[in-house]
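Next up, some structures in structure tokens.
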Structure P
């Protein structure tokens, strides 16, 4: 031990630079042993005390004063550097007999620098600040991932989750800050403060996800397309499913329409395309509800046509009420196949509505079968050519019966004049004269009597 003329005490050195200076070439430069057995408060203590003023007239410390500091420095060669790492205890208020708030701060020196920077702080309230001044925090790892200010790394059943604050809606922070996350005990869901309001991160109570998935997930492709059930959506929204229902829209309350597709910004609109991968499965459009009777309505707009179009020149558009009677529209012709009747109703009926304000002085047809087309045949003799043909039916009975008059085609009578009308001639059947060419004999009406009758 050496005591210099300045009063400084040196141990292991004859040139002490501070009141107590220890120099050693051993691995341990200072060791404090304690043998005090008065309770759990006993410890090997190194205490730093700070006062302003002088030893004879000490003054209370004020806010910002350092109370104690443990610092570290390294030799640069023949001399030591300034302190490059430190743990500092600092006063955070003016000290009195009842107040002595402090903070603890940790400082390190960046690479290629000799200026310390504060890296972590424990405040008087117990708050811990870290990761500022360009730093990041890694938990469970020796370094944080690039771009992360906080990197929590864990695995296994005991170290693979974090718990966020959990409380009621009433105990939300008084002043929300965008980016806050908490667990709401009332809603049983994670929630975040975003765009100035609290919003749930889960749409299903008691779950941690917005989606309850079974099988494929929801995907967002690089072009902005969204796919449900497919990882490679080709449209803005593509839904694919292996179940019976690929897309179900079931609103609560009154919604009209339930499903709306708006393609008004497209340069060309082909409508709604439904593709079935099952061979022969087809596509079914059904009106389903809890009502016994529910209509299916297809409505065009303005003067536009309503078109049902089949896929090829040999396919048909078929109307099948109740799946029985069929009304088939083939390219070039129409076929009707009514269901069998058990009553006297007509199988085919055209009803005309009452007309008003018809043009004066002009004929107005009630019905017109226009067969004025030209029909070109392959060369050859034809024994009989008919443009319209009506084949008679057969009437059978379950017992002996007689029909007084039966007819394949009947006209109930000539037209009758109504109010203010007078007819000079009225015809049940009218065949006017016409000019024909290339005909040996031309008849307006040719009636050939069947066996047992005369014309």
Structure Q
């Protein structure tokens, strides 16, 4: 018996030293800056997503490491928030974050950015590497955005602005459009023929039809030489960023004409006509949703999801996914010589069925939120049914359950909501499980409003 207790105690000790928990202080960003100066520490700022609870839960898992806990306790003031602090990012900043940004910012005691993780992961080693890199950058006192911005403001010449834009690009932040336009205005005349300079401007992903957008396309042979020297993956990312930024501008200005221009651009860059039209319609759909034009949104959504998602055969997509996975499995397993140990290679597999399921779920959810019309809700229910057929996911189960409840099918709705709760628990998505449990309780009480927000 004594031996059993000793073994249990040893096991508990091993477990307790394998996992650690960051202490996120419940103070303001300004207070964190003050504390960092007093204690001579850096700042770890965890920005949570408003729209992706799973992303936040994944980050929480990734940050549970004894190594991370020890490093942050010694070197960092840690904060958690769901928005970029105004003091860090304001109208005078030379850079911007995307509207949907979430991830981890590493700052010095002055609030200068040292490192950025524009993702969340359950892999603790990724956070450990980022923390170690941040400490190293701070130790060697790398040049900061804030410093170069101050130099440019003192003397707004071409070289100073060029250096500022380069460092913002290096941090994978977005250079504000007025600065990109200022850079091409200040550029020497021969810069318009410089492949390296045009590449720099292109990497800034200027707004569609802006001054800098037109500048880099002024000489098409030179533009093509520059553009097609950039790797395809990077070109796609640049176009995606330009579209996202331009659509955000259209939304902020509630400018439907500019939104249509952005949609046309997204169509024109796609060599597949059907995919180009789909992208254009998707961008207009996002515009109507964001400006809360519910009538236009519902009309566009019904046409969009029926045409591009409800016409897709579930079984054929799943067969293609299975075949693709089998091929990747064969590639991943390779023997170097007969009788030699097997070499295993890892790969990332993203099923098409998951994409279709999540897209249909998004459409069904938005129609659920926007509409009380029975025929529209019945249509959304069909989308949700197909989403369930494509991909098994707690969020999809939840949408399907809420739609069932809204059209009066309480018993079936409760079964699906219970399934959403169960699957969220199995996926260790505790916040999601708690939310869906509350929805299930409201259903049981016959409450008209079952939403928890």
Structure R
């Protein structure tokens, strides 16, 4: 009898854990067989990210699918958004990518979709796949009937052509940029997309490297202060119109203005949402409950509607389809587009922002306008806790701030705890991460950065009193 698959690696919207500790390569064989049983596909696109362990896990997925009689379209090394493109463009019945996104090198995992790149989440199949994988792993390998076949495609040419549809290359004017691929596949894609344009750039970590040895602390995550420092440091010796950084699987896109200052994701959601609402003569834009006010201000001002949705790519995608929203953005810098199958893509926001600046002749700071001063943010601050019970105690303690910190009102529960206050006006959201052992705190205000700073520190002290250890420095330190 085989060792059963670890049920704890099945998360809210993906499968993720430490290679060798939380799962073995063999587990992915049974997960693939369970996926085949639950989804009932005929052809599945299968790709992998740049990690050292992704190749052997990819092979187990292919073996599991083909042993179940499913044909596999091998799309090789890809960014996560390329999976969605492959599923729709090549009309497969589903898709799987081996990836742990921005987690350190010892992690790996899976993201899975159905036809038309429809996500599979906790509410739409992951837990059923978990249960089937547990059963199958106890019984051992059992190929079923005729094996499926594997066909290989090279999708980069098709993907690059599709990305170019999102901007008029003839509108691009000479600009010098700084681009950071964080050792993933974004560098290969963006270099091809910008070929033949007047855009020049300096590059950081463009060479794919699954060890992440050159990335600070081995975390290919642009939200990490050490990672940001690599990008901002380059501005000391060169002039750039702006900088863009992607995480290792390129599904998130981060911006730095012409001074090298990091731009929080909600400001980009606000301005891109505003632009797309104008282009479409109305429509709705989705944001998550961590930060809402800058998005509401920009989108509603041009006749759009702001919809607040639960954090997480699978949940946002489901809501995008349900509401037919034109655009969505998370605080974590995932950006979603109706024109991209209601899924997230890390290259399109870069291209649209570049287009906006070339059209207008403005700098990135000028494009953002007064959003950063009128809607000051704390940035997302992570607190590590020893266990789930400690997180529950911390949340209970924060419930008491409704009256302790002013005239507060608890918002309807959606994702974590959100409380807004009057006189002065500010709000916070604190939630448990679905992908890491953290609680994440976000604070926003209206016009007064000092209010945000003071209350961020106060809330942080409460979290620390309940056992939390702050992982993210305050940006004003």
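Just a few scattered comments:
- With mean count of other Cβ atoms within 10 Å over residues 44-51 computed over the structures P, Q, R, the top value is the one for R, the highest of the group.
- Which entry (P, Q, R) yields the derived value 70, 68, 62 for Cα extents along the principal axes in Å: Q
- Here the criterion is relative contact order in percent (Cα under 8 Å, 6 or more apart), and among P, Q, R the highest value is seen for R.
- Origin of the value -10500, where helix-only ellipticity at 222 nm (-39500 (n - 2.57) for each DSSP H run of 4 or more, over all residues; to 500) was derived from one of P, Q, R: R
- Largest in mean projected area of the Cα convex hull in nm², for residues 60-315 alone among the labelled structures P, Q, R is structure P.
- When mean projected area of the Cα convex hull in nm², for residues 196-395 alone is computed for each of P, Q, R, the largest belongs to: P
A short reminder: the numbers here are calculations on the coordinates, not readings from a lab. Computed from a prediction, not measured in an experiment: that's the story for all the values here. Cβ atoms are built from the backbone, for glycine too; each structure is taken alone.
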